[in-house]
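Nothing in this text is a laboratory measurement; each read-out follows from the coordinates by a stated rule. Just so you know, these numbers come straight off a predicted model, no measurement behind them. Cβ atoms are built from the backbone, for glycine too; each structure is taken alone.
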Structure 1
């Protein structure tokens, strides 16, 4: 019974994460930017998950902190590229880290780049966009996170 409860709680955290990410994706798709409210809400959710992970699942704090590394990497890419990859994308990645964990989040990021590359190539071939066009990344990130959330439950 305890194991089932732990799985249900983990699924609830992941579902809440995906729903917040989905809402922020819609805003990113429409405006090509996201409100700071979304990363802050994700960070609050992740903080609760860190406490739950440490207290109930006995996961070391260092392991939880390591899950922030992919987000830090995305923020560094944003800063180095002059915001070609938006800072909001990096902040959302940083905030989601503890809920997904280092491995799942890293794979989700790779899937996101794969999805966005595929769509970009198709749009370029159909001449719907130019090479200079900007696509919202968060919808692709949401797909990657969605795949990883429910592929690892």
Structure 2
């Protein structure tokens, strides 16, 4: 080989080491599936709901005023609860959840609001005072869940 060829290969090799060291090199996996690792209810106390924890259990206490329903624009009025959730990790592929409760004896006086596709919208409407345990479960196959007590008085 000629000296110039060997010199060019050496220069390109050394330059590539400096370029990669400076800019970095990161492998990206396409169509990566990121599973849910944790679901957390992040409601905070306000004028409609009081959030507390006792014995490792989370309680959402709602003061019953009037029957909860959706107005003509689909906005909840009366006694209702919007359950605020955070699904971890933030880049999970499927962050959808479903509510889990006793299907044989569902909580009486509670309506779980769903959109036109049947997906639960995290809004509960209350017809009367009620207390029940509500599970929140991921639907991505990991069976990650969170349980909260909903108390309407």
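Which one of 1, 2 has FRET efficiency 1/(1 + (r/R0)^6) of positions 20 and 132 (r between Cβ atoms, R0 = 25 Å, to 0.05), as calculated from the coordinates, equal to 0.00?
Here the read-out was taken from 2.
Consider the structures 1, 2: one of them gives -0.50 for log10 I(q)/I(0) by the Debye sum over Cα atoms at q = 0.12 Å⁻¹ as calculated from the coordinates. Say which.
1
Match the computed value -26000 of helix-only ellipticity at 222 nm (-39500 (n - 2.57) for each DSSP H run of 4 or more, over all residues; to 500) to one of the structures 1, 2, and report its label.
1
So distance in nm of label points 7 Å out along Cα→Cβ at positions 28 and 44, computed for just one structure, reads 2.1; which one of 1, 2 is that?
Considering all the candidates, the number was obtained from 1.
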